[in-house]
Structure I
């Protein structure tokens, strides 16, 4: 792996993401510092045959897990949890030890959002009794039974079709001590969080693939954003033709 920006040097996934300083960036915020992690083909598709796995490579997976080592919580939409078959978020004992050395819980909190509380309870994450899943939900529906520990937080928006994601993020910080949150999609959830101005950084993997037309989504879906969101490139890595960019979101 090579680092191309801010300087050119050989590196490794562990060195590249050894200390991203995310917790420090959360200082002074009333909500978590939110970083999104997404992958896209060179022609803009965020999945292949419905999943991201076939877009990923070995280095991408290493960096993916390195990000999970540095946050208090990991958030994904219910469809992403179901399609990607999410399980316990950090399984490797050495990764858990590195989290503990950073002053973090051995396993991050899992967070999802669902107006209806139609949860994918057969996904391994919801079947794991050692996992805690915080569900940001609407005001009325009831959660189904799950083996994981479910915490339902009501953040209904202006009407029954919306959620107040700002209130949800502030609640995560105040009630659950979440200083840093990793958002792993899907595209509609990322779009909603961008619209609410709640994404601080984007880690974007550009896979060296062209897949052409088809139904696969982009990395951001949903209604058009009120205005284009400006990105500022902070770091760029390369490995086996994959590019790994770290952007500040909304930067001038």
Structure II
């Protein structure tokens, strides 16, 4: 795939000319069926945070409950479900025997200007250490759950266990997490309440851009270190 991408890049730049495509193999991922809706209890939950305790986290990646996670994201998150790529973890958050929230984490984007400037790492350090970052791709509080401070509480609890869970599955820890917030829709209040830091904004061009012109909405970039030594360990080469 790396060689294929390099050849395409050279072809688009006019450095080489590739022969016409003779055969395109079927891609089952391109026609993936969306997750089906699952019947669950949608009775409204309106309580104080302390009344909802205990709140439990379940990592469902590669478990029987992954289908429930996918279904909830598909039918209740405004972006729907999207199959993550690379390393990834999926969490269901439970209270009173019912799911109340979902979080998805995946490998971090390789190039992110505001994040890279904040970390102060070199290109070589980024290449070697990008695997120690995780990206919060989805965060969903189910629409029938109205509990003040729940979202920031979940983010704070998540930060305490994510690295250990990641190391259990992928044999390496996580030192820094990040996410994007669309300011036309959200203010990112729950992230800020959980002490996430505003790092800057995206360029609005996307990872596969070849025009150097914005082609999508600009997002705020928020980050959170999982260790006090995050810059030291991420700048190592």
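Here mean count of other Cβ atoms within 10 Å over residues 12-19 was calculated and came to 8.6; which of the structures I, II was it taken from? The read-out was computed on structure II. From I, II, which structure was relative contact order in percent (Cα under 8 Å, 6 or more apart) = 18 calculated on? Label of the originating structure: II. Calculated for structures I, II, mean count of other Cβ atoms within 10 Å over residues 36-43 is largest in I. Each of I, II could give volume of the Cα convex hull per residue in Å³, but the derived value 131 comes from I.
Output the label of whichever structure in I, II has the greatest value of FRET efficiency 1/(1 + (r/R0)^6) of positions 100 and 156 (r between Cβ atoms, R0 = 30 Å, to 0.05). Intermediate results must be reported in sequence, preceding the final value.
Details: I: 0.25; II: 1.00.
Top value of FRET efficiency 1/(1 + (r/R0)^6) of positions 100 and 156 (r between Cβ atoms, R0 = 30 Å, to 0.05) goes to structure II.
Quick one: helix-only ellipticity at 222 nm (-39500 (n - 2.57) for each DSSP H run of 4 or more, over all residues; to 500) came out at -6000 when computed from one of I, II, so which one is it? Answer for the origin of the read-out: I.
Using distance in nm of label points 7 Å out along Cα→Cβ at positions 44 and 188, single out the structure from I, II with the greatest value. Kindly include the intermediate steps, with their values, before the conclusion.
Numbers: I: 2.1; II: 3.1.
Structure II gives the largest value of distance in nm of label points 7 Å out along Cα→Cβ at positions 44 and 188 among I, II.
Out of I, II, choose the structure whose coordinates give FRET efficiency 1/(1 + (r/R0)^6) of positions 4 and 116 (r between Cβ atoms, R0 = 41 Å, to 0.05) equal to 0.40 when calculated.
Values: I: 0.40; II: 0.95.
Answer for the origin of the read-out: I.
No value in this document is a laboratory result; all are computed from the given coordinates. Please read all numbers here as calculations on a predicted model, not as lab measurements. Cβ atoms are built from the backbone, for glycine too; each structure is taken alone.
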